[in-house]
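Engineer: Input: structures, listed below.
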Structure 1
Amino acid sequence: MSKKSRLRILGMHCPSCAVNIKKAIESVEGVRDVELSFSEQTARLIVEKKDAFPLILRKIRELGYDVLSEKIVVSLDGLRTPDDETKINSLIRRADGILDVLADALSGTVYII
């Protein structure tokens, strides 16, 4: 699994900030090609391990910055079985910028971050 991601980092406003954040992100196993722009407050990277995202977020927050994320909740008719959950999770996780997905067949709801 290789996934291009773009993160909006809140509070990164100078080259020194960018260098510190880049070092922290690069220390996470399964992350490569990290590029930061302090002027845009963004990080672009390729994540090769799906479980790397929580660690990336933790490393950034430990430095005193935050990552802009939005939680989207979608009701989905037809989401009824664990197999449906697996398919939905897999499809949505492929999209760039998705940090996490949880499809819940019991409630017919998909949570996307």
Structure 2
Amino acid sequence: MHGTRTLIRALHKRGLLNSKIAEVLGISRQYVSEVLKRPVKPKPVGKPKWRLGESLVTPIVLAQALGIHVNTVRQWADRGILPCIRIGPREDRRFRIADLPAKYASLVRRWLDGQK
């Protein structure tokens, strides 16, 4: 129901009444009221998992360096084969070269050196 809560809040911001929101979404007015009473929990802001100056590469760059499709890189990251960090509000993937397995890290470094 996470998407529903977000939609309820968005419709409420646009000025729709609780009864109209409930009617449009096919849910009870009581549920709409409960959702709007709950405070929105902000995403926790933690310390960045990298330091300034460390090399981060995008999934596209990593895919080009390894000679594989970018979706494969994303799947490997989701499965934990390639460690990644998430940055920004969209939680984009970035890969620290130092965290990559040695065989992949050396390929990426060689590829990056060739691009300069």
Structure 3
Amino acid sequence: MSRIPARDHEGRDFKSLKVMADYWGVKYSTFIQRFNKGWSIKDCLSKPNAVHNVKFNGKTYDNMKVLCNSLQGVNYYTTQNMLKRGLSLEEVIITQQQRYKQRKAKKALKLGLVK
């Protein structure tokens, strides 16, 4: 956590950059990234975060994490890794859901719930 005294673009003083970012509703890490890219203090604190809407099966989700959490058997981190390897979103989700169903069926057989 930063202990550098800070002043925002409206002249308010804060005991640290983190406190200033919190006051403005901006994540400290976002503020630092923006500042390091050469953004003005005003822009660092007042620009809205980028919107990362994701469309899947005709429905729009706020971001990839919301999509993954809404689907059974789909892990956000696995999804990100598979997408980085070049798979399409549909391939990633279908693969994860199939694996989930297979694990679930194996577990049911092991527990003797299914014959």
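Just so it is clear, none of the values below were taken in a lab; they were calculated from the coordinates. In this text the structure is predicted, and so the values were computed from the model without any measurement. Cβ atoms are built from the backbone, for glycine too; each structure is taken alone.
Engineer: Quick check for you: by volume of the Cα convex hull per residue in Å³, which of 1, 2, 3 is greatest?
Structural biologist: Biggest value here belongs to 3.
Engineer: Comparing 1, 2, 3, where is relative contact order in percent (Cα under 8 Å, 6 or more apart) highest?
Structural biologist: Largest value of relative contact order in percent (Cα under 8 Å, 6 or more apart): 1.
Engineer: Now a separate question. I have 1.4 for distance in nm of label points 7 Å out along Cα→Cβ at positions 58 and 90, calculated from one of the structures 1, 2, 3. Which structure is it?
Structural biologist: Working through the options, I get structure 3.
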